[in-house]
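Colleague: For reference, the structures are reproduced in the following blocks.
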Structure P
Amino acid sequence: MAFGIARLSTIVATATLSLFALGGATPTDDAKAAEKWKGVSFYTLKTKSLDGKDVDLKDYNRKVSLVVNVASKCGLTPQYTGLEKLYGEFKDKGFVILGFPCNDFGNQEPGSAEDIKTFCSTKYNVTFPMFAKVQSKAGEGQSEIYNYLGARTNSLPSWNFGKYLIGRDGQPIAFFESKVKPDDKDLRAAIEKALAAPAPK
C-alpha cells in the first residue's frame, strides 16, 4: 500500500498493524517474488552470522524484530547508539534488532567481517545480533532476506539504516526509511503495539 510520504507518520490502530510506509526505493515489479513470498514468515529464512556461521531465523520466532541495513562509515552510523538503547529497553519483552551490514550505498561498509565486528563492539558497544554483509538492492546478488522484504512490503532501503518491523508471527508490519531515528515516536509506538499483540500459537 503506497502512501507517497517520506516516512510512516501515523500508526493505524489495527489488530495486526499491517501497514507499510513506502519511503525507500521501490523494488522492480517481480510477480514471481511476490507469489513466492506471499504469506511466508520471515522466520523461515536462513542467513549467515557475522562470523560466517549458518543462522536459522526461526531462532527469533515469536519475537518482534527490527531488521536494519547498517554501515560503519555513514552519516547515519551514530544511529547505532539509539538502536542499542532501543534493544536494551525492549529485549526482555521479546524484541530483537537484527543488523545486516550493507555496502550498497556510497561504499560505506567496505570492511571485513572482523572490521565490522570490532567497530561495532568498540565504538558503539553493540550487543544485538549482527549478520554477514548483504546486498539489499534489487537485482543479481540480492540477499534472500531483502528479496523477501522488498516483495512483502514493496519497499527497499534507499540508503543505510532502513528499518523493517516484523511481528511475532513473522509477518512484516512496517517499513521506516533511513532518516527515521531509533527514538522516533512512531517507530516506538509501532514496536510497543507489536509487542502487545499475542504471540502466535
Structure Q
Amino acid sequence: MKTDIILAGVGGQGILSIATVIGLAAMKKGLNIKQAEVHGMSQRGGAVQSNLRISSKPISSDLIPEGQADVILSVEPMEALRYLPFLRPEGWVVTNIRPFRNIPDYPDMEALIPQVEALPRVVTLDADQMASDSGNARSSNMVMLGAATPFLNLSPQEMEEAITEIFQRKGPGVVQTNLCAYRSGLEIARKRQEASR
C-alpha cells in the first residue's frame, strides 16, 4: 500500500492541520510516513505546499516525483492547477472552488473553474460555505480532508479518531464541529466517486 499526496494552498488555510490529521491516522495504522513542507514568504497569504507520503513499506524520499502523486488536495483552486504535473494519470484532484486572491493578477474565475472541473477525476466543492453550514467557517480544511478521504487508503473511522485526538484539547464543541465539517466533505466525495464509475 502506498499513497502520495500533495497538499496545496496558502498560509492560514489549515494545510498543516490536514497533514497532521492524515499523519496521525497513518501512524496509528502502523504505516510509514514522510512529509516535506514548503512555506510561503509570509505565514498568512503565502503559498504553502506539503508532500505527504504514506506506505506500508519503508519510504526512501520525502519528495513526490512528477507524475507520481495519487492525490492533489488543494484548499484553493489556482493551487490545484499549479501542481497538476505531479499527478499520476489515474490520480484524483480534490479542491475547494473558493479562491484566495493573494496576488493582484489572480486568474479570472470564469476561466479557472472550468479548467479544474474538466479534469477526469476531480472533486470540487465550496468548502468555505460547507464549513459555515457546519457551524465554523474555520473548519473548511476539515471539509477538504473529508472530501479527500476516499482516495487516501485510510478509513473514515481512522480519520475521525485522529481528528478527535488532535482537537480534543480545544473542547468537545470544537471536536464535534470539525467532525461535522469532515463528514460533509466525505459525503460530497462519495457521491462524486459513485458518479465517475
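Colleague: Given a computed value of -7500 for helix-only ellipticity at 222 nm (-39500 (n - 2.57) for each DSSP H run of 4 or more, over all residues; to 500), which structure among P, Q does it belong to?
Modeller: Label of the originating structure: P.
Colleague: Of the structures labelled P, Q, which one yields 1.00 when FRET efficiency 1/(1 + (r/R0)^6) of positions 113 and 185 (r between Cβ atoms, R0 = 41 Å, to 0.05) is computed from its coordinates?
Modeller: Q
Colleague: If distance in nm of label points 7 Å out along Cα→Cβ at positions 145 and 177 computes to 1.5, which of P, Q did it come from?
Modeller: This figure was derived from Q.
Colleague: Further question: On relative contact order in percent (Cα under 8 Å, 6 or more apart), which of the structures labelled P, Q is highest?
Modeller: Largest calculated value belongs to P.
Coordinate-derived values only; no laboratory data. Computed from a predicted structure; not experimentally measured. Cβ atoms are built from the backbone, for glycine too; each structure is taken alone.
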